[in-house]
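Structures are listed in the sections that come next.
Values in this text are rule-based calculations from the coordinates and carry no lab data. All values derive from a computational prediction rather than experimental measurement. Cβ atoms are built from the backbone, for glycine too; each structure is taken alone.
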Structure 1
């Protein structure tokens, strides 16, 4: 099962534990002897604490080791982690932990073998091993390692943009028959025969000049309609989008867990901080 550094697994782990930081604690024995400090913590893929990474400072011996979480007692108030039974000899036997290393099954078994009780008859099988087989090393169900999480539901409002439709604006040609009236004028020749004035008057033949081929010419005109088509801009169409704003309200019922504390006997229980957690 792969293990992860605390901050890599949960970048906001400090908020998860109410602002407390296990990596800021010193390591003490139950006899109040400082033997190192917590450099990090390793969790499994489900977020369960499995090891504390310890910077040891035992006399001249100094190296990083893994301490199974079940062997520790964390006291955030005192800013300390207490370990029961850690000896200098165990530190010497433990394999050194490197920052960039991948903790494999065989490495973990080396760590467990140092802390495992001689009376433990567990037969290690790499393929079937489970942390629950050794609660004394990994168990968090004692009085110092109880985590009680209170959950609440929240309404999360979000929005997404979806295509509601589309508008296509184009143009087409329609035809119609248009009638137009053009008044025109035509000239015509009117020949009238009228009785001459003095028709009864006798004219002396010697005074007359008879001629042939005398022609009177009159030009006759008429108007003809001239019809043609011209194109003009009839109308301009402007297409644009506008945004109408509205507020959509929604409501639902959400649940929140509250802490109930029942005590028996004459006990003094201190509760500090609404979101404070005093355990890993």
Structure 2
């Protein structure tokens, strides 16, 4: 594939935007895969019941990062710098391009990738960068599941992952007297990694966090989401038990020394059920 192919595939964002506006959930799922399809099922159906559709943005000033090696399932990364710097990952599945991740909002400085006409892909069997890249999703899982910091996985002060862990640790206290629990899982998809100039990799992957709130009273005292969102997903204004699913799309830099840095992150509500 070349830049023209990537630019044409990037154009499906307009089709996806139109599908969301029309609440055409079948079309949304047709155009998405991986983490993005997690946000196109029940979350799209909820827009038919009053939940706002994703905001419409006209992305421009785009750089395309085309992998330097063929793959059974081709993919590429786009970096749109306007109106908000964001990554998009596109995957070729079932004879068409689909959006796998995006927009993944850049939270800091985007690393310079190892790119010329094409971009160095970090294969999973590479003994150095490949091994480190393959472990990134598991390290996130370990970090967010370890409230006491015993896993050995570290993020620098100010990294969004540290803020997310703090949020998960504090949530049970903030919703009392409701009972609260959470579980972090990986979105089933291979992590995709591009080489960073000077060594290391930029890894694109996603997590799904499940929250459960329960109460012995008539309704929850402090629901994670308000009545409008609950009604859009469930048809009810209040619940005694609320199960919530949130998708977190990430772009994570892993350095040659194994240091992890969150480069981009987007959170989205995927589902609410009784």
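Taking mean count of other Cβ atoms within 10 Å over residues 98-105 as the criterion, the highest value among 1, 2 goes to 2. Here FRET efficiency 1/(1 + (r/R0)^6) of positions 42 and 202 (r between Cβ atoms, R0 = 35 Å, to 0.05) was derived from just one of the structures 1, 2, and that gives 0.70; the source is 2. For the read-out semi-axes √(5λ) of the Cα gyration tensor in Å, a value of 119, 25, 17 was computed from one structure; give its label from 1, 2. Source structure: 1.
If percent of Cα pairs over 27 Å apart, for residues 106-249 alone is computed to be 37, which of 1, 2 is the source? The value was obtained from structure 2.
Computing helix-only ellipticity at 222 nm (-39500 (n - 2.57) for each DSSP H run of 4 or more, over all residues; to 500) gives -7500 for which of 1, 2? This figure was derived from 2.
Say we calculate FRET efficiency 1/(1 + (r/R0)^6) of positions 18 and 194 (r between Cβ atoms, R0 = 30 Å, to 0.05) for every structure; which of 1, 2 gives the highest result? Walk me through the numbers on the way to the answer.
Numbers: 1: 0.00; 2: 0.50.
Of structures 1, 2, the maximum of FRET efficiency 1/(1 + (r/R0)^6) of positions 18 and 194 (r between Cβ atoms, R0 = 30 Å, to 0.05) occurs in 2.
When mean count of other Cβ atoms within 10 Å over residues 34-41 is computed for each of 1, 2, the one that comes out at 19.4 is 1.
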